[in-house]
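**Student:** Listed next: structures, encoded as C-alpha cells.
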Structure I
Amino acid sequence: MANKSSVNSPRAGRVPGLILGVALSVGTAQAQEAPLSVIEWLERNAPTPAAQTRPPTDEPAVTPNGNVPSITVSPLDGPAARRVGLAPASVTGLPDTLWQGSDGTELADAIAEAKSIRLPATQSLFYTLLLAEALPPSVQDETFNLARVDALLRMGALDPALALLEQIGPESSRAVFARYFDASLLAGTEDTACAKITTKPSLSPDYATRVFCAARAGDWETAVLLLGTARALDAITAARADMLERFLDPDLFEGEADLPTPAKADPLAFRVYEAIGTPISTTLWPRVYANADLRELAGWRSQLLAVERLAQTGAIADNRLLGIYTDRQPAASGGLWDRVRAVQRFETALNSNSAEAVAKTLPKAWSEMQAAGLAVPFANLFGDRLPALQDSAASTAAFETMLLSPAYEMAAAQYPTAAARAPFLVALAQGDTTGTQPNGPMEQALADAFANATPDAELIGLARTGKLGRALLGALEMVNEGAKGDPDNLRQGLATLRALGLEDNARRTALQIMLRPAL
C-alpha cells in the first residue's frame with residue numbers, strides 16, 4: 001500500500017518504461033490518514049465480513065423508480081463467485097479488477113510459491129494482495145481463496161484468516177470448513193464451529209472432531225459412543241483415541257504419565273492437550289500457534305515471545321507489539337527482559353521531549369530490536385518522532401531508524417552528518433540513484449532499478465491484459481528471490497514494481513535490503 005511519500009514525491013514519476021493506467025496509489029488525503037499496513041487497518045477497524053455481506057432483512061422490497069431493471073443471467077451449475085476480501089480499494093489502492101482476468105488455480109500456485117517472504121516491505125505488499133477486496137478470478141475462485149487463507153495462516157495472521165473464512169462461508173465446502181474449524185480452535189472460538197457440526201454433521205472433517213464437539217456441547221454419552229464407533233471402525237489413530245479418552249474422563253488417568261507431544265502440528269490436539277492440563281508450547285509448532293499466547297491467561301513472558309514472533313512476519317499491528325512490551329515492568333534481566341527494558345526506557349525518554357535522554361537510550365533500544373529482527377516495527381512506531389541529535393552513535397541509530405520508517409525521505413534532512421556518510425542510502429530514499437557509486441553487484445542492481453533498468457516484459461504484459469494481481473505476485477516473488485542474493489531478479493523485480501506504480505514499496509524494499517543487518 002503506497003503512502004504519501006510515493007504519491008507526492010516529484011521523483012515518483014521517474015519510472016523506466018510505461019507506467020500502467022491502473023489505480024495503484026491511494027489519494028493524497030487518504031494516504032495521509034491511512035495506517036501503515038493492511039494488518040494495522042484491520043485491527044483498528046475490526047471488519048465483520050459476515051455482517052457486511054448479509055442483505056438487510058428489515059427493509060421493504062421497493063424500487064426507487066418505475067424503470068425496468070437490467071437483468072443479469074448466469075448459469076445455475078454451481079454457486080456464483082463472490083467478492084471476497086477484507087480491505088476495500090480505499091485502503092489498498094488496488095483496482096476492483098485485480099484478480100478478475102486470471103485463473104484461480106494459477107493465482108493459488110503463485111501465492112503458494114511465496115513461502116519465505118522476509119523483508120517487511122514485501123510482507124506488507126503480500127498482505128495487501130491477500131486481503132484486498134476485489135472481483136473474483138474468472139474460474140476456480142475457491143481454490144484461490146483457500147490459497148489466500150493458507151498463506152495468512154502460514155505467516156501467523158490468524159484473525160484475518162478467520163475473518164476471510166467467515167466471508168467465504170464456512171459451510172460452503174468441506175475444504176473451507178476444515179480450515180475454519182482449525183482456525184477456530186486456535187482462536188478459542190471452537191464452540192461456534194462445533195455448533196455448525198452439530199447442525200450439519202457432514203461438515204465434520206473426521207470422527208475426532210465430532211467426539212470433541214459432542215463433549216464441548218456437554219453430550220458426553222454421544223461423545224463416548226462416537227469414540228467407541230471410531231475405534232471399532234479403525235477410523236481414528238490410537239494416539240488420537242488416547243488423547244480423547246483423557247479429554248472425556250481425565251480422572252481415569254490420574255497419576256499416569258503425560259501423553260507424548262504429537263510429532264505433527266494439530267489444532268485439535270493443541271486445544272485438547274491444553275484442556276487436559278498438559279499444554280503444548282507454541283514455540284514447538286508453526287507461527288500461527290503463537291496467537292494462543294496473546295490471551296490474558298498466558299504469562300507475560302509467553303505473550304512477549306508470541307507477539308515478537310508474529311511481529312517478525314507483520315502478522316500483528318506494531319502498536320500491539322508496543323502495548324505488550326509496555327504492559328508491566330521487567331522483573332528479571334538478560335535476553336528478552338533487557339530488550340523490553342531498553343524499549344521502555346527509550347519510549348519514556350522520547351515522551352519526555354528530552355533530546356539528551358533520547359540520545360542516551362536510543363542506541364541500546366535500536367541494537368536490541370535489530371537483534372530480535374524487529375527493527376522495522378520499531379522504526380514504524382518511532383521513526384517520525386525522533387528529534388535532532390548531536391551524539392554520533394545516537395544520530396546514526398536515529399538516521400537508520402528513520403530510513404526504515406514511512407518517513408524515510410526526511411532522514412537525510414534530519415540527520416545530515418549521518419547522511420553524508422551514506423550517500424547511497426540517501427539516493428535510494430529519494431528514488432534517484434543517478435551519479436551514485438554502488439559497491440558490489442547487489443548495490444549495482446539496486447542502483448539500476450532506480451535508474452535505467454527495464455521491468456519484466458511478461459509481467460507488464462499480464463498487467464496490461466487484465467491480470468494485474470498475477471503480475472504483482474510475480475514481481476513480489478522476483479524481488480523475494482533477488483533479496484536472497486540474485487542481482488538480476490532484484491534489479492528487474494524492483495523495476496517492475498515501480499512500473500506498476502508501487503514506488504514507495506520499491507524504495508522501502510531497497511532500503512531494507514541495504515540495512516539488512518538492522519533487520
Structure II
Amino acid sequence: MRLRKLVAAAVPLPALLGLAVAVPAAAAPEPLVTLSDNAAPLINSDRTGDVAADRPITAALSLKLHNQQALEKFLADVQNPASPQYHHFLTPAQFNARFGPTQADVDKAVLFLGKSGATGIEVSGNRQAITFTGSAAQLESAFRTRIGNYHDRVSGRDFFANDAAPAVPAGVSDVVGNVVGLDDHAVRTHSSKPLAKPNVVKSATPTVLKTAYGTSGLSATGSGVNVGFVEFDGYQKSNITKYDSTYGLSAGSVTTVGVSGANYDSSPGDGQVEVELDIEVVHAVAAAANDYVYEAPNSGAGELAMYQKIASDATVDVVSISWGACEAAEGSSAAKSVSSAVATGTAEGISYFAAAGDDGTTDCYRQTGSTARGVDFPASSPNVTGVGGTKLNVTSSNGYSSESTWNDGNNGGSTGGGISTVFTAPSWQSSQSSTYRKVPDVAADASPTSGYYIYSAGSWETVGGTSGATPLWAAFAALQNQVHGGALGNLNPKFYSIGNGSSYGTGFHDVTTGNNTLHGTTGFSAGTGYDQVTGWGSFKASGLSGLIG
C-alpha cells in the first residue's frame with residue numbers, strides 16, 4: 001500500500017526538472033558594516049558578566065547629514081565678512097532641504113529598528129536622530145555585539161557597555177552614522193563649586209559683573225533675545241524670582257522645555273544649584289532675555305535628543321552649556337553625533353558656549369579617576385566656544401583690577417584646557433599650530449573665592465567653576481544679539497581674528513599668569529595672547545562689542 005502511494009505520487013521527469021529550476025537558492029546574508037567610532041570606552045575596566053537579556057536600554061541612531069563638504073563651506077562662509085553668505089543663516093527647513101537626512105533615510109532606519117523589535121521610536125524634528133528602546137537581547141541581535149556589565153578599576157564605577165564595535169547591515173550603513181547609548185559609561189557632570197562664605201574675598205553680584213566687565217556701558221538688556229540652557233536637572237522658579245527681586249532685575253520669561261519625557265522641576269536633585277546658577281548669572285547681565293531651560297535624561301540618548309531639539313526648534317539665539325564629560329568618557333560616537341547637532345544649530349545662527357571643566361588638564365579625573373591629559377566635551381566641539389576660568393580681582397568701586405588663572409589646587413579645582421583627541425583643528429585655529437582642536441577659547445571669573453553670589457535651594461551662597469564663566473559669556477552674547485540686531489552664530493572665527501589682530505587689547509583682558517596643572521599632571525601655562533588655560537581671556541564688553549560687528 002505504501003509503495004502504491006509512492007508510485008501514485010510520482011511526477012514525470014520533465015516536470016520535476018522544471019520544478020527544481022523554479023526553487024530559488026537561499027538568500028545570502030546581507031553584509032555588515034562596522035561602526036568603528038562606536039567602540040565603548042573600556043580602558044581600565046573589567047567585564048563582570050552579561051547584562052540581563054530583558055534589561056530595557058534606551059539608545060539613539062544618529063543619521064548622516066548630506067553634502068558634508070558643502071556644509072563645512074557654508075559654516076565658514078556664513079562667518080566670513082567677505083562672503084556674500086555672511087550672517088545669512090538658514091531656517092531649519094532650509095537646512096533640512098540642503099543637508100539633512102531625507103524622509104527615505106528615516107524610513108530605512110525606522111524599518112531596521114522595527115525589525116529588531118525596538119519600541120518607543122521617536123524621530124527628532126529635523127530627522128537627524130531616532131530615539132528608541134529595546135531589551136539588551138534585542139540590541140545585541142540588532143547591532144551584532146554582546147553587551148556586558150563592567151567595573152572601572154580606577155573610579156570604582158559600574159556600567160554597562162557593548163563588548164565590540166557595533167555593526168549594521170550594509171543597506172542601513174549608508175544612512176546611519178552612529179548608535180548612541182549602547183553604554184552608560186559617561187555621566188555628564190556640572191562643574192559649579194560652592195564655597196563657604198568665610199573664604200570668599202568678594203562675591204560677584206550683578207553690580208560687580210556689570211562694572212568689572214563693562215556691560216553697564218552697553219545700551220542693551222537682552223530684550224528680544226532667547227537664551228537656551230542645556231540641563232540634566234531641575235530648578236525652582238521661586239529661587240530665580242528671589243534673585244531677581246533682590247537685585248531689582250526686570251527679567252524675561254523662564255520656560256522649561258522637557259525632552260524625552262524629562263522634567264525635574266517638581267523635585268530637583270543635586271544639580272539644582274547648577275541650573276539656578278546658569279539662569280541667575282545670565283539674569284545678572286542680560287536680565288531681559290527670555291530663558292528656555294531644556295531638561296533631558298542624563299544619558300547618551302537623552303543628550304543627543306536635547307541638542308537635536310534645540311536645533312530643530314530654532315527658538316533660542318544663544319545656548320549656555322555647563323554640563324559635560326571628558327572626551328574619553330563621552331566616546332567618539334556620542335561626541336560626533338552631538339557635534340553634528342551643534343553644527344546644525346550654528347548654521348541656523350545659534351551661538352553655543354560650554355564650560356571647559358574644572359579639573360585642569362586632567363578632565364577625566366572626577367569621572368574616571370584618570371590623571372591622563374584630556375579635555376571636556378562639548379567645549380571641544382569646533383562650533384562651540386569653550387570657556388575657561390579665571391580669578392577676578394576688582395577695585396573698591398567694583399572696577400576691573402586684574403585676572404589670573406583659576407587654580408585652587410587638587411581640592412579646589414582649576415580651569416580646564418588642552419588638546420582634543422576627537423576633533424581636528426578648525427581653520428580659524430590654524431595659527432595655534434595644532435593638528436587637533438585646542439580649548440578653551442575664552443575665559444571669565446570662575447574662582448569660588450571671587451565667585452557668583454546666587455540664591456539656590458532656599459539660601460544664598462557663593463559658587464564658582466567654569467559653570468559660572470559660561471553663562472556669563474552667554475549673557476554677553478545675548479547682549480550682542482540685541483546690539484547687532486540679529487543672530488551671530490559661531491563667534492570663534494571672530495574671536496580668533498580679533499585675538500590675532502592689532503585690536504586684541506581693545507576687546508579682551510589678556511590673562512598671562514598661572515597654569516592648570518592639577519593632580520600631579522603638568523598642565524599648560526598662561527601667557528601673552530592665546531593659551532590653553534584661559535584662551536584669549538575675558539571680555540571688555542564695550543570694546544569687544546564694537547569689534548564683533
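**Student:** Which structure, out of I, II, was helix-only ellipticity at 222 nm (-39500 (n - 2.57) for each DSSP H run of 4 or more, over all residues; to 500) derived from, given a value of -16500?
**Tutor:** Among I, II, the structure yielding -16500 for helix-only ellipticity at 222 nm (-39500 (n - 2.57) for each DSSP H run of 4 or more, over all residues; to 500) is I.
**Student:** On to the next question. From which structure (I, II) was FRET efficiency 1/(1 + (r/R0)^6) of positions 120 and 384 (r between Cβ atoms, R0 = 25 Å, to 0.05) calculated, if the value obtained is 0.25?
**Tutor:** Computing FRET efficiency 1/(1 + (r/R0)^6) of positions 120 and 384 (r between Cβ atoms, R0 = 25 Å, to 0.05) on every structure in I, II gives 0.25 only for II.
**Student:** Comparing I, II, where is FRET efficiency 1/(1 + (r/R0)^6) of positions 272 and 432 (r between Cβ atoms, R0 = 35 Å, to 0.05) highest?
**Tutor:** If we compare FRET efficiency 1/(1 + (r/R0)^6) of positions 272 and 432 (r between Cβ atoms, R0 = 35 Å, to 0.05) over I, II, the biggest value is for II.
**Student:** Here is a follow-up. Taking distance in nm of label points 7 Å out along Cα→Cβ at positions 232 and 360 for each of I, II, which is largest?
**Tutor:** I
**Student:** Assign the value 1.08, calculated as Rg/Rh (Cα atoms, Kirkwood Rh), to the correct structure from I, II.
**Tutor:** II
Read-outs: derived from the displayed coordinates by stated rules, not from any lab. Quantities reported herein were computed from a predicted structural model and do not represent experimental measurements. Cβ atoms are built from the backbone, for glycine too; each structure is taken alone.
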